[in-house]
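Pasting the structures in now, so scroll down.
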Structure I
Amino acid sequence: MREEDLLRFEWIADPRISPDGSRVAYTRVTVDVDEDEYRTHLWLADVPVAGAPATPPRQLTFGGRDSQPRWSPDGASLAFVRKPDAKEPGQLHVLPLAGGEARALTKLEGGAGAPAWSPDGARIAFLSGHNPVLDVPEHKKPKHEPARVVTRPEFRWNDDGFIDLDHLDHVWVVEAAGGEPRQLTTGTRFKEASPTWTRDGRWIVYSTDRREAPWFGVPLEDNELRAVSPELATPTEGGETTLVADVAGPIGAFAEGPGGRWLAIGNVLTGPPHSYDQNELLLFEGAWPMTTPQVLTRGRDLAVGEEMGSDQHPPRGGGGAPLAITPEGLAIFGYGWQGATRLARLELGSGRFVDLTGADGDLIAGTVSADGRSVAYTLGSVSTPGELWVCDLASGAHTLLLAGNAALLAESVLGDVEEFWYPSFDGVRIQGWIVKPPGFDPRRKHPLVLQIHGGPHVPYGFGFFHEFRVLAAAGYLVLYTNPRGSTTYGQEFANCIQYRYPGDDVKDLMAGVDAVLARGWVDEARMGVTGGSGGGLLTNEIVTTIHRFRAAVTQRCVSDWPSMWASSDFALFTPTWFRKPPFEDPEDFARRSPASRLSEVTTPLMVIHSEEDWRCPIGQGEAMFRGLAVQKKPVVMVRFPGESHELSRSGAPSHRVENQRHIRRWFDHWLQDKPAPEYGL
């Protein structure tokens with residue numbers, strides 16, 4: 001497997017099962033090599049009927065930028081979002097499945113997204129940042145963009161750009177047959193997300209954070225559920241909306257079940273602030289506002305709604321894990337445990353808990369049919385990106401509908417991936433994986449690359465990583481582990497690095513290296529280390545404190561905490577990572593900043609950073625590069641124009657290929673003595 005194979009992958013995104021469970025609409029993501037863009041089309045797969053021949057999936061749209069398919073209640077139509085080109089916002093369309101062309105329902109300059117059908121199929125709620133006052137031809141736009149007046153600590157967001165307070169996402173509604181869209185909420189203080197109709201069609205429920213200054217609060221995220229009437233004559237900013245559910249903590253994904261019960265992913269927080277608070281499965285019921293949910297997963301220590309780190313989740317395809325209450329009283333949801341993300345069901349009456357997928361999978365996205373009988377979902381593994389499956393909840397049977405990359409993987413020679421556990425310095429058990437080169441010979445000594453995940457509160461695990469496979473194909477053993485701070489091992493394991501990051505997590509990583517060295521497979525003189533984001537921070541920490549690696553690549557890193565505190569898109573004002581701001585406790589910030597120890601570096605370092613990374617601004621990488629360059633130590637910086645923090649996951653296809661090629665070429669030079677003239681080596 002080579003870097004350019006990335007251009008041949010296809011991804012199955014946002015699977016949406018029909019109300020009767022007979023069909024699955026999904027977004028197919030591919031790469032247009034000539035245009036260096038991702039293309040998204042809507043496809044339809046039939047769920048096989050016993051005794052009937054299987055039918056191949058069929059393409060529904062050909063626009064090239066179609067996504068977010070949503071079934072009408074009768075299953076006769078799909079609402080979706082179409083972007084006319086890369087620069088224009090998406091607009092809401094409806095496609096009749098009996099035949100005919102898609103109809104555009106919106107032509108708003110602010111675009112439209114997140115469509116949701118009313119229960120009677122007559123209307124569609126959606127989100128739009130359109131401003132009816134400003135987005136009109138009469139409102140002449142200046143030739144040059146005016147200066148921005150910033151009054152809030154958070155004023156830009158990674159991958160989205162600068163926050164436009166005049167164009168925040170608000171709830172709108174439009175007749176499914178066509179007509180003028182109507183705005184239901186408005187304002188320049190709050191935005192809304194995830195519009196969802198109540199089962200009786202009287203309300204549109206949405207998620208919102210109504211705090212005046214959330215960046216000063218604990219927790220950083222504290223969404224509540226509110227509702228607005230679709231009959232509202234004029235838009236409102238909150239005075240006439242209804243509070244549906246709220247807790248002392250965040251409420252994320254949510255879904256209404258029979259009998260007015262609401263299932264949600266969130267947390268009821270108590271006690272001091274944490275760096276990480278593990279989400280639970282919450283059940284709300286009773287009269288609005290609902291403020292005392294039943295915590296269905298209490299005592300299980302599961303990471304509900306967790307996602308796994310991978311570079312092979314669908315880029316720009318959308319979708320989320322299944323969440324629903326069936327008519328039979330089953331809560332269907334996804335969760336993470338020990339490096340896997342799983343699909344599960346929980347009986348609301350008895351509390352009986354059953355895993356529906358195995359302990360070695362990567363649950364990516366899915367939905368439950370309206371009749372509560374079936375779940376469509378995408379599931380990946382260490383050997384394949386997400387495949388499309390359907391589970392019959394009554395029998396527990398799983399049917400594979402589509403393995404999108406079967407042909408590519410069949411012609412690729414992939415080495416084995418071995419899961420293992422090892423004791424760290426204090427006896428704590430750590431989970432890790434080794435990706436072996438094709439034709440691996442345990443009698444030979446191989447170069448090793450240690451891969452470190454970011455977050456820091458995310459997991460590696462049983463997911464497919466193209467980058468790891470490229471390095472393995474080049475002859476490397478690739479080691480990746482879940483040190484302290486990783487999720488899917490319980491609340492305490494993830495949160496224990498609070499105020500100590502970096503810290504014991506580095507010791508966990510080194511213990512993993514020692515465990516692999518003990519097997520006799522590795523040439524200790526030819527070891528490299530790399531990681532991105534929080535993994536870039538730990539890479540920087542390792543090269544400034546440990547001198548056992550021959551080469552390193554730090555990607556979209558953190559190196560200098562005071563400047564990170566001042567320039568990152570999310571404001572680090574809350575006492576979750578640091579107890580005090582840097583001007584009150586400069587010693588703590590300096591102690592945890594690798595850039596303060598650059599005189600100690602002896603490892604040749606490549607710095608990879610995106611020029612529009614607002615999560616870890618490029619100055620973090622520049623500090624590492626310039627600090628080593630002035631000492632005339634071996635260092636090179638690779639800068640990607642126009643890319644954000646998401647470069648390795650959803651950046652331009654050519655940039656993703658180039659990114660992986662630079663990583664491999666750097667290691668090839670220092671660990672395999674290959675010439676690298678592009679770096680002056």
Structure II
Amino acid sequence: MCGIAGYFNATAFQPEYLERMCTRLRHRGPDGEGYVYFGTGQAIPISGNDTPGYCRGNAYPWLPQNDRPGESGFFGGFAHRRLAIVDLEASGHQPMCTPDKRFWITYNGELYNYIELKEELKKKGHVFITRSDTEVILNAWLAWGVNCLERFNGMWAFAIYDTIEQKLFASRDRFGVKPFYYYHHADTLLFASEQKALLENPALNTGLNEEAVFDYFVFGQIEYQLEGFFKNIFELLPAHFLIWDKKSRKIAQHAYYQLQYQSGAHQWNLNSFNESVETTRSLLENAIRIRMRADVEVGTCLSGGLDSSAIAGMMRKVSGAEQSLQSFTAVFPGTTIDESHWAATMARHAGMHENYVSPSIDELRADFDELSLCQDIPIWSTSTYAQFRVMRLVKDSGIKVVLDGQGGDELFAGYGQHVYFHQKALPFTERRSTMFSPAQIAFMTRQYLRHELIYQFPVNITSRIFQSYFPELQFLDNDFYLRHQGRFMAMRHTNDPDLNSRLAREMVNTSLKSYLKCEDRCAMWFGVESRTPFSDDHPLIDYVFSLPQSYKIRNGQSKYLLREAIKGVVPESIRLRGDKLGYVTPNNAWLRVLTPLLKETLHDLPGSLFDVQRISKDPGQVLLPKGDTDNGRIFKLLSFASWFQVFKKHLGGS
């Protein structure tokens with residue numbers, strides 16, 4: 001797990017620009033630093049200030065011998081910040097190359113099936129001189145080319161440069177666990193693990209992307225499009241690879257994987273379901289086993305909910321009774337959202353050493369700008385801060401790797417709206433027994449209005465409905481709102497006919513990717529690697545999506561397949577829990593205290609996007625929650641103000 005960066009410019013390459021990008025990523029890899037600079041007929045590995053002394057020498061062709069480039073004529077280079085997890089010695093240093101120094105790689109992630117792939121490649125005649133998964137990727141690229149991606153089980157973002165063909169190949173994992181951002185204009189190509197690293201390079205031409213701001217406030221979307229909040233900075237999409245040709249200066253993205261799923265409603269079959277439970281249990285067990293491969297201690301995030309408890313229970317099962325395991329939990333004593341009881345129940349069942357943190361509103365206030373810098377973009381709610389503090393706790397405990405349950409809801413159907421999409425596809429005779437209860441009618445009506453009917457009206461009417469239903473939208477500048485209301489058109493084509501199609505939408509480049517982005521930034525800010533089996537174990541994911549939707553919700557119970565698959569692995573009280581919390585915080589109580597902070601940051605809001613004068617008259621009307629409903633939408637204004645202040649010199653702010 002690391003931070004990666006690259007910079008190419010055929011006419012005006014400046015090595016110090018790449019070094020600035022790499023330095024900005026230091027939090028992602030505090031264990032090492034490395035560079036390689038490319039010129040015509042040459043590739044020279046260079047050390048940095050944080051390159052360990054044992055990585056300088058001739059033992060491996062990629063180890064640096066120079067502190068800085070000693071000659072001109074370079075047109076590009078790779079940078080790498082290392083978080084040492086597998087192969088902790090000099091042999092794991094990056095950027096890494098093939099023995100002939102033709103192909104160079106800078107890589108962020110973990111290839112969990114690297115041991116199996118390594119044995120397969122050895123049989124094909126490939127020779128290995130390290131224990132790292134980085135070397136496995138390079139040899140897989142040599143053996144199978146682009147098709148190597150189909151064989152990878154894990155999370156990754158990497159770039160490989162061919163010094164002879166002068167082409168760069170970059171890839172990102174199937175569901176976007178690991179990030180990859182790039183900028184391309186004329187002779188210049190930049191890429192990095194985080195946007196803030198790209199911002200360090202003066203060759204970048206950027207600013208504020210109004211469309212992303214509109215999508216954030218109106219639809220609650222974060223990075224659903226190629227171009228995010230920073231203009232001209234693009235994402236390499238999950239399940240895609242990118243090829244850049246230095247000679248032609250052209251760049252292109254191509255998909256290498258598409259999630260397949262069983263659509264429609266199918267009748268219940270007990271024998272088939274029982275077989276599916278056994279297969280799911282076996283796949284989940286294997287996913288956990290290979291994600292515990294590391295040369296450092298592995299812990300787990302534990303909320304006490306179903307997903308994290310399933311992972312904790314499986315970790316104990318595959319590791320045996322003797323191995324020491326640690327759990328990490330955010331708790332809020334004295335509140336209705338406190339999950340300390342459930343987390344303690346699961347941790348003790350699995351024989352884990354318990355670690356707890358209880359974030360406070362005063363700590364959030366003090367950390368707000370740091371959180372914005374960490375995330376690179378505005379966030380949805382205070383729940384990200386709970387995750388942020390858990391990862392700080394992990395670091396303070398001396399742990400480098402944790403497993404987390406991100407993706408369990410999207411894979412096994414854990415959100416409230418999933419019941420709607422499940423019932424929507426059922427024949428009338430199968431749902432008539434429950435559909436006429438007052439609660440059921442009200443629920444189905446709300447979901448129909450929210451997900452379908454509202455987008456069937458003409459755009460201007462849908463736009464007005466949004467403004468009247470969500471009062472905080474009235475504090476957006478009216479010209480800005482009208483300028484972008486045409487974006488409602490795209491939402492008219494998001495209707496999902498059944499549960500599996502809805503889950504697939506959430507898994508692929510939409511909400512799950514946004515959650516994974518928050519997960520990656522919170523963990524890597526503290527030099528922690530977070531592994532998410534529900535989000536990147538493709539044998540498990542492909543199998544679960546091949547099953548009928550009726551196996552995931554049964555008699556109104558969510559995650560039915562997962563609950564059955566973990567019998568005996570978690571306590572029954574947790575396995576049968578009906579409530580759902582996760583990374584929750586006392587959001588509404590905190591928002592009331594944060595009102596003064598909004599007053600302090602109002603002057604940082606761009607007047608072309610917000611009615612600052614109206615907000616300043618009564619900030620409480622914008623910020624304070626009405627009733628007990630969690631008010632995440634209102635929090636976004638405060639988060640945006642903090643983010644804009646942190647990055648305003650890059651966004652056109654004064």
Structure III
Amino acid sequence: MCGIYGIAKRNSVVNANSLKHQRDMLTHRGPDDAGLWISLDSRVGFGHRRLAVIDLSPAGHQPMVSEEGCCVIVFNGEIYNFRELKSELQCLGFHFHSDSDTEVMLVAYRAWGDACINRFNGMFAFVIYDRGSDSNPPSLFFARDRTGKKPFYYFYDGREFEFASELKAISHTDEVSLIALNYYLALGYIPDEQCFIEGIKKLPPAHAGRLNLTTFDLTIWQYWQLPANCPNPSASGEELADEAEALLNDAVSLRMVSDVPLGVLLSGGLDSSLIAAFAARQSVSPIKTFTLSLPGSKLDEASYAQCVANHLSTDHHVLELAMPSLGDLDEIAPLIDEPLADSSLIPSYLISKLTRQHVTVVLGGDGGDELFGGYSEYSFALAKQQQLGWMPRSLLFRLSQVAGFFPAGVRGRNRLASLRGGALEQQIWGSPYFDITLRKQLFNLDYQQELNEQIEEPERFLLNLFNTGKDAVDCMTRAHFGSILPDDFLMKVDRASMAVSLEARTPFLDYRLVEFAFSKIPSNWKVQGSETRRVEQILARRFLPAQLDTKRKQGFSIPLDDWMRADKCEMVRNYMPYLPDCINRSEIEKLMTGLFRGRANGARLYALLVLGIAMKNKGQ
């Protein structure tokens with residue numbers, strides 16, 4: 001796990017001091033080693049910060065140059081099947097000088113070219129400089145993993161190509177993108193290729209690209225996508241659970257390969273408990289498990305985690321923490337370059353900071369809900385569809401428009417607005433942040449007119465993902481998998497963990513398990529009535545203690561309304577001057593007034609607060 005940076009210039013040369021400066025903005029991602037490489041013609045430069053996890057020796061140093069000197073790689077992530085690939089490549093006659101997965105990637109590219117990415121099972125963002133040959137021009141080949149666990153930002157204008165693991169390391173600065181800001185206010189995150197700063201993009205998950213260094217032409221393509229849902233209608237729950245068990249067991253086994261201490265983040269919920277159970281099966285000694293405890297708080301789930309730890313006989317660590325507050329955001333504020341309105345970044349950072357005192361690598365349960373149908377809103381939407389399915393969509397649309405007559409934060413307003421596309425599309429139209437009506441109020445008039453019909457793009461983005469599904473549950477899970485999972489949850493985990501140089505691994509997002517879940521599990525084995533995660537529940541009966549309540553779904557719910565009232569919105573006011581000019585300050589005052597009158601505007605004000613922090617950091 002590392003930080004990568006690089007730049008390629010069409011008609012000028014790379015400055016080594018500038019290259020080093022931008023690279024070292026990512027030191028927190030890789031405190032163990034640093035490297036620079038500049039091409040012979042000085043037009044391409046790579047920088048790398050290393051967190052040593054596999055092959056701790058200098059042989060794992062990056063940027064790594066191939067044996068013949070024709071290729072150079074910078075890589076962030078882990079390739080879990082690298083030893084299997086290494087054996088295959090050795091049979092093809094290739095030689096190795098390290099036990100590093102980075103060298104395996106470099107040799108795999110030499111053996112299979114672009115197709116090497118289809119062989120990689122892991123999380124990755126990488127760039128390979130290819131010197132070219134008589135028949136192929138010199139180029140940069142780059143890619144991001146299938147589910148978007150590792151970030152990749154880039155700037156390209158036909159003259160320069162610059163990339164980095166985090167937005168802050170990109171030297172190109174410009175105005176805030178109005179399109180991206182519209183997405184952020186709607187969703188609380190900025191999805192897909194969109195980026196906070198105009199002119200910079202994110203490489204979407206499962207995409208690769210090549211920059212021709214002679215013509216400077218850039219090509220981007222998608223190399224993987226979710227398979228269609230084509231289950232065997234006669235498959236039983238036990239048979240599905242058998243296949244899920246085998247895949248998850250192997251996914252966990254691969255992710256336990258580490259040359260540094262490793263543990264499991266154990267909340268006591270179903271997903272993390274299953275990861276701990278499979279890890280315990282793989283280990284010859286008790287695994288280390290870590291739980292965040294909030295003594296005296298109703299949010300404290302340490303007792304559930306202790307139940308699982310006792311059952312699995314783990315080396316359990318309870319990390320006690322005073323109840324987080326809005327003040328904890330001060331410690332995280334310098335990390336925020338692209339805004340993220342998910343307030344659980346705060347506890348994620350705090351648990352990462354405490355866990356890093358014990359281990360360098362942790363396994364987590366992210367992705368289980370999207371694969372197995374774990375969110376309560378799935379069963380809620382199905383129930384509402386039964387109640388409201390008889391109503392014409394046109395009538396539901398008109399009903400949803402009534403929400404616009406109520407102030408933000410009024411109880412039931414979001415639920416009413418969410419009916420715009422029918423009961424099943426509530427996850428699209430019922431934003432906890434700023435729906436279309438609220439965004440029109442929040443943007444100053446000139447910017448409203450500039451956006452025009454584009455103001456509905458965030459909802460259309462989600463709707464396009466939703467419409468790729470086969471049935472209601474398939475639609476809902478695919479929409480979450482392609483949006484909030486990579487661009488909110490995985491980004492949050494990456495930023496929180498890498499801020500303290502902790503590597504987080506996600507067994508549920510092994511691409512083989514992802515393909516199985518979306519192609520072979522029928523929707524009724526994900527959600528049926530009020531039951532969710534039905535296949536996972538079978539696994540729970542096999543591996544978890546009988547007394548564990550596996551059907552609860554609490555998560556870490558931040559009391560933002562209470563936090564904002566306790567703070568009297570002072571932190572929001574402190575950052576208001578940094579907000580973009582397009583934001584109508586009088587509307588923010590209305591949100592704060594509504595909050596003090598008992599309306600639920602905490603999440604909206606927090607989103608604006610984080611936006612202000614990102615804007616302040618941008619100006620520094």
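Identify the structure, out of I, II, III, from whose coordinates Rg and Dmax of the Cα atoms in Å, for residues 63-190 alone was calculated to give 14.9, 43. List each step's numbers first, then the result.
Numbers: I: 16.2, 52; II: 14.9, 43; III: 17.1, 54.
Working through the options, I get structure II.
Computing FRET efficiency 1/(1 + (r/R0)^6) of positions 127 and 359 (r between Cβ atoms, R0 = 35 Å, to 0.05) across structures I, II, III gives 0.75 for structure III.
Where does the value 6, 18, 19, 16, 12, 8, 9, 9, 3, 0 come from, among I, II, III, when P(r) over Cα pairs in 5 Å bins from 0, in percent, for residues 527-566 alone is the thing being computed? Considering all the candidates, the number was obtained from III.
I, II, III: which one has FRET efficiency 1/(1 + (r/R0)^6) of positions 335 and 383 (r between Cβ atoms, R0 = 25 Å, to 0.05), as calculated, at 0.05? If you can, show how the numbers build up before the last one.
Values: I: 0.65; II: 0.95; III: 0.05.
Label of the source structure: III.
Rule-based calculations on the coordinates, nothing more; no lab input. As the structure is a computational prediction, the values presented were derived from the model and not from experiment. Cβ atoms are built from the backbone, for glycine too; each structure is taken alone.
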